[in-house]
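Have a look at these structures, which come just after this line.
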Structure 1
Amino acid sequence: MTKVMFIDHREKSGLEELVRKYLDKNNLYHQTRENLITDYAFSSVGIEAKTIHDYMQSLQSGHLQRQLQNLDDNYNTMILVIHGTVDKYVADARKGGRRIPYARAWASFVGSIARFMTDYDVHVVTFPDKSSAARFICKRFEKHGTLGSSSTYRMMRKTASEDRRVDILRAAGCSQAIANRMLEHFGSIAEITSANPKELQTIEGVGKIRAKRISECLNSEDPVADERVKLSRA
C-alpha cells in the first residue's frame, strides 16, 4: 500500500512548499486537502508545525492546548514541530515596540515544552529554520513503517519502572505520567479495566484514540496487535 502525506490546504507559512519540494525530490506521495485537525498527517501520525512566533502566541492564548487535545483525540502519534529561535522572537517583539525579557521568554518556551510532553505524550522537535523543519517532516514520513539497523530490535527494550502496574499501562499505550495519573484517579488496574473509554478520557492526556486502545488492550479476548511494529527496512 502506497504511503501518502496529507498536507492541509490552509497551511500557508511557506513550510508546506518546502515539504512538497523534498517529497517530490524523493518520489514520495502527497496530497493537499483540508486536514481539519493538523497541518501534516499520514497513517496514524499527526504533525502540527509552528513558527516560534505562532508557538509563543498560541501558548499565551491557550489555543495550543486545544490543538494538542484535538491531536490526542484523533492520532496515535503526535508530533509538534517548532521552527525559529527564541532570540528571533524576542528581537522581533522589540522591533514592534514590545520589550520582552529574553530570560522570561526562554523559561516560558522550555517550561511549556516540558509540560506538553508530560501531559500529552507529544513528541516536540525544534529547528532553527524552516528548511530544517521541512526536511525532518519529510524524513519522518519516509521512515514511517521501516526498520533501521539490524540492532534495532535489541535496542527496543521497554524500560521498566518501579511499579509493575505502570509497566502494564505503558504496554497498553500510556506514557509513564499518564499511567500514574490513571492509577491515582482509579486506584487499581482492575478499576481501569472496568472503566469505559469515555471515563478514561477524563484523565488529562487521554483522548479518544488512546482511551479506545487502552480499553481494547485490557479487555480484549483476542490478540491486540501493535501497529507500530515495523515490517520493512529503509
Structure 2
Amino acid sequence: MSKGRILVVEDEEDILELIRFNLSRDGYDVDGVAHGEDALRAVRKELPDLMILDLMLPGLDGLEVCRRLRQEPATRHLPIIMLTARGEEPDVVAGLEVGADDYVTKPFSPRVLLARVKSILRRSSPEPEPDEEKALRMGGLTIHSGRREVLLGSESLALTATEFNLLLLLTKRPGWVFTRQQIIDAVRGDDYHITDRAVDVQVAGLRKKLGASGSHIQTVRGVGYRFAE
C-alpha cells in the first residue's frame, strides 16, 4: 500500500532519479517533472500529498511556482519542500516567505530528505476531531486541529502547514513564552537547523495573515514569542 504520492520538480535527471529511487523504495508513489510550468499542470491535474521543488528551474523558477500554488485555494495547504544548491540565509528566508514548509540544500543525504518527507506528512495529516467542541476559540480565531482549518470570524485563512502548526503551538498554551528553538523543535522537528531570522519570518507572515488578531502574537524581547489573550 502506498504511503502517499509525491511530485518531484527537478531538472537534473540524476538527482531526480536518486530521489525517485529512495522514495519509491520506502513505499511512496513518485512522479517527476523538470519544468515549473509542468509542475503547475501536474498539480492541477492530480493533487499530490507533497511536493519536492527545486528552486533553479528552466522557465518558471521554484519560488514563482510556490507563490502561485499558495495563491490557489486547492493547493494553498500542499506541503512543499524546497531542494536547492542555494543555501545562504537570504535564499532560505525567501523560500519560507513564499510559503515553503521546509528547505533542504544540495548536496543532500537521501536519508535526511526521506526523514523530512515523513515528518512533514505526519504533521500535515489531520488528527481525529470527533465534534465541534474540540475547536479552539481564542483571540477572534477558531482553530480546528482535525480539519487543520483556521477561521477569522467566518473567513477561512490560507495558512501553510508550518504556519498552522506554529499558531496551534502558541494558542494551546496562551501566555506561555516559547523560545525560537522550542518553536523549531515543536513545529519542524529537533533535527531542523535554521536561523532565528527564519523563525521571525514565519511569525511575521502568520501575523500578517491573521490581520488584527495577529497582535495577539507578542514578541518577548531576547526570548521568543507568546500568544496573549
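Here, each number is a calculation from the coordinates, and none is a lab measurement. Since the structure is predicted, the reported quantities are computational estimates derived from the model, not experimental observations. Cβ atoms are built from the backbone, for glycine too; each structure is taken alone.
With Rg and Dmax of the Cα atoms in Å coming out at 17.5, 51, pick the structure among 1, 2 it was computed from.
On the way: 1: 19.4, 62; 2: 17.5, 51.
Structure of origin is 2.
Matching task: -12500 is the computed value of helix-only ellipticity at 222 nm (-39500 (n - 2.57) for each DSSP H run of 4 or more, over all residues; to 500). Pick the structure from 1, 2. Label of the source structure: 2. Source structure of the calculated read-out (relative contact order in percent (Cα under 8 Å, 6 or more apart), 14) within 1, 2: 2. Quick check: 3.2 is what I get for distance in nm of label points 7 Å out along Cα→Cβ at positions 10 and 202, calculated from one of 1, 2. Which structure matches? Comparing all candidates, it corresponds to 1. If FRET efficiency 1/(1 + (r/R0)^6) of positions 106 and 186 (r between Cβ atoms, R0 = 30 Å, to 0.05) is computed to be 0.65, which of 1, 2 is the source? Computed on structure 2.
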